Every structure is written in structure tokens, then in C-alpha cells.
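Nothing in this text is a laboratory measurement; each read-out follows from the coordinates by a stated rule. What you see is a predicted model; the values in this text were computed from it and never measured. Cβ atoms are built from the backbone, for glycine too; each structure is taken alone.
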Structure 1
Amino acid sequence: MGIAVTRARKRLCVFCGASLGARPEYAEAAENLGRLMAKAQWGLVYGGTSIGLMGRIADAVLAGGGEAIGVLPSSLVEKGIAHPDLNDLLIVDSLAERKQRMFDLSGAFAALPGGFGTLDELSEMLAWAQLGYHQKPVALLNTGGYFDALLDFLRHAAGEGLLRESHLALLGIADDPETLLRLVSGGTTP
């Protein structure tokens with residue numbers, strides 16, 4: 001089934017880990033966000049796997065009757081980690097194409113705990129916003145202070161004159177899933 005790029009349905013692109021991490025609250029936050037998204041009728045666009053935090057948020061969205069769209073490079077499909085129950089799974093040739101498709105399908109972006117891939121995806125969406133390529137909300141879910149060191153680095157970069165203070169405001173920061181959904185919804189209650 002093909003997915004049309006449409007504004008008719010709200011879609012949140014979530015970047016997060018393909019592992020669960022060391023702390024149970026990461027998975028709990030992903031599951032809670034997924035449940036809230038389904039209830040608020042936010043569709044999920046994400047990396048398309050069934051593993052880690054990615055799998056947990058997709059399972060929660062689907063269990064709540066929500067829409068979940070995965071975008072996965074063919075090299076990862078071959079590893080057998082594609083989520084089998086998605087509304088749609090788009091297979092792409094590269095990570096660059098993956099990010100572009102996720103961007104095209106989404107009205108907002110959120111990062112949950114993750115590693116290099118999560119940081120790459122979050123950074124690219126922020127860089128595109130900084131350059132004026134889009135005005136879509138970008139936020140992170142700082143579960144248990146996971147992103148504190150990153151936020152310290154960004155403030156340091158601004159203090160050193162390498163990042164404008166106004167660009168720091170492009171990144172919304174939430175400590176819980178409810179606040180995150182309010183941030184990406186423009187401040188309205190989900």
C-alpha cells in the first residue's frame with residue numbers, strides 16, 4: 001500500500017534507539033508516547049524496526065488503533081528487523097533517502113533516547129530548520145535527563161559563538177510525553 005504525503009492527518013516522526021537502553025524508563029516513555037499519540041490521532045513515522053525503543057513505540061501506537069509508518073533501508077530489511085504489523089513499510093535504498101522520506105511524511109519531529117542514528121537524524125532536522133528549509137516543530141524527550149549532556153554542549157556552542165541563541169529555540173525540550181505532544185502541537189493539549 002502506498003502512502004500519500006498529506007497534511008490531513010498529523011504525523012510525528014520519532015527518532016529513537018534500536019535497543020532498549022539501560023534504564024526501564026526509556027521504554028516506558030516510548031510506550032506512553034505511543035499510547036498518547038494514538039489517542040490524540042497523531043500518526044507515527046519512524047525507522048520501521050520491531051526492536052528496541054523503535055519497536056516499543058510502534059507497538060503502542062498500533063495497540064491504540066493509531067497509524068504507524070516505517071521507513072527502512074533495504075540493507076536493514078535483510079537483517080530481519082522490519083516490524084511486521086505496520087500500516088505501511090517503505091523500503092528505501094539509503095539512510096539519506098530514509099531521512100528525506102521521513103521528513104516528507106511528517107509534520108513534526110521528536111527524538112527519544114538513542115545513539116548515533118538518533119543524533120544524526122535530530123541534527124539534520126535542526127540544521128534544515130536553522131537554514132530555513134522547514135518550520136516544522138523539532139523536540140526531544142529528555143527522559144531521566146538522557147539528553148542533558150547534549151543540551152549542555154549546545155549551550156556551550158552558543159556561548160562560544162558557533163551557534164546562535166535564536167537557533168537554540170528551534171529545539172523544544174520535554175521531560176514527559178504529554179509535554180512533548182503539546183510542544184509539537186503548537187502548545188495545545190493533545
Structure 2
Amino acid sequence: MSYVCVFCGSTPGANSSFTAAAEELGRLLAEAGFGLVFGGGAAGLMGSVSDGVLRAGGAVTGVIPQALMDRELGRTDLPELHVVTSMHERKALMYELSDAFVTLPGGLGTLDEFFETATWTKLGLHRKPSLILDTDGFYAPLRAMLDHALDNEFFAHGDQDLISFHADPASAVAELERALS
């Protein structure tokens with residue numbers, strides 16, 4: 001089984017379509033036979049994507065630092081939950097367990113995880129697909145910034161192809177099926 005790591009917010013965000021897309025992505029991942037790796041959180045989009053996978057009978061692996069578990073922010077109903085000592089250990093294990101990455105709306109932590117895995121692809125440290133679920137244009141400013149970096153020669157032509165943007169969960173899962181088959 002291939003595992004897809006989903007980076008996303010620990011809150012639902014201001015737009016209810018973010019939650020709906022996270023749940024749908026989770027369901028579609030499970031239906032396609034992919035397992036989920038995620039940050040282990042019970043709330044927000046993390047809770048929604050994992051709910052979608054679990055409701056569809058899919059495999060879920062959570063990875064959460066002890067400090068967040070101590071604050072009762074982690075899921076306690078997962079068949080596989082790794083409680084680690086630090087955020088660095090969390091990210092390293094999530095990356096190791098995953099065959100691809102999908103980024104949903106989120107804040108600083110989500111962007112940190114996205115940029116780190118995309119950078120690792122650029123540097124040749126792995127060749128794992130990196131997708132962005134651009135629900136309701138949430139990541140349009142990021143896409144513009146990446147184009148701006150390309151225009152200013154901070155990216156080489158072709159670097160933007162290391163990341164694919166998808167408007168809906170079905171498109172993202174279809175790409176994962178092509179890439180991981």
C-alpha cells in the first residue's frame with residue numbers, strides 16, 4: 001500500500017469548503033487504496049481528512065509530538081499513532097512513512113512542511129510527488145509567488161513542475177494514482 005502524507009491546518013479555517021474538501025480527499029484516498037499519514041491532530045482539517053479516511057475504512061497513521069498529546073490535541077482513536085519527542089522528529093517520520101505529499105489549506109506549520117518536502121524534491125533527496133489542493137483558490141497567492149520567483153530567476157525553468165496544483169480532491173487523487181501505480 002502507498003501512503004500519502006497530508007499537510008493541513010489544525011483549525012478548520014474561515015471557509016467551510018476547506019473542511020468539505022479535506023473530508024472528500026480522505027474518502028477518495030481510502031477508496032483508491034491509499035493510506036494516510038498526517039500530523040495526528042483531532043481538530044480542524046487534520047481531523048476532517050482523517051475522518052474521511054476512517055469512515056471509508058482506510059488506513060491512517062498519525063504522528064504527533066508528546067507536547068501536543070499532553071495538550072489533548074491528538075486523536076486517540078487511531079489504529080496507528082506515533083507519539084514522538086519533537087516537531088523535527090514528527091516531520092522526519094512523516095516524510096519517511098510517505099510516498100507522496102498533498103498540501104491543503106493551513107498556516108505556518110503547513111507551509112513549513114510543504115516547502116521542506118518540495119525543497120527535498122528539488123535537491124534530489126527524494127522523488128515523491130508534491131501536490132497542492134487549491135480549494136477555492138486558497139493557494140493562488142502562493143502560485144503567484146512561485147511564478148514571481150521564476151521570473152526573477154530564483155527558480156530554474158521546470159522547477160515549478162515539481163509541484164502540481166489541483167482545484168478539487170478528485171483531480172489530486174487521480175494524479176496520485178498515476179504517479180504511484
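So semi-axes √(5λ) of the Cα gyration tensor in Å, for residues 87-134 alone, computed for just one structure, reads 18, 14, 11; which one of 1, 2 is that? Only one of 1, 2 returns 18, 14, 11 for semi-axes √(5λ) of the Cα gyration tensor in Å, for residues 87-134 alone, namely 1.
Thinking of 1, 2, which structure, once Kirkwood radius over Cα pairs in Å, for residues 15-126 alone is computed, gives back 13.7? Among 1, 2, the structure yielding 13.7 for Kirkwood radius over Cα pairs in Å, for residues 15-126 alone is 1.
If distance in nm of label points 7 Å out along Cα→Cβ at positions 103 and 119 computes to 1.2, which of 1, 2 did it come from? Corresponding structure: 2. For which of the structures 1, 2 does the calculation of distance in nm of label points 7 Å out along Cα→Cβ at positions 111 and 151 return 1.9? Label of the originating structure: 2. The maximum of FRET efficiency 1/(1 + (r/R0)^6) of positions 23 and 167 (r between Cβ atoms, R0 = 25 Å, to 0.05) over structures 1, 2, that is, the highest value, falls on 2.
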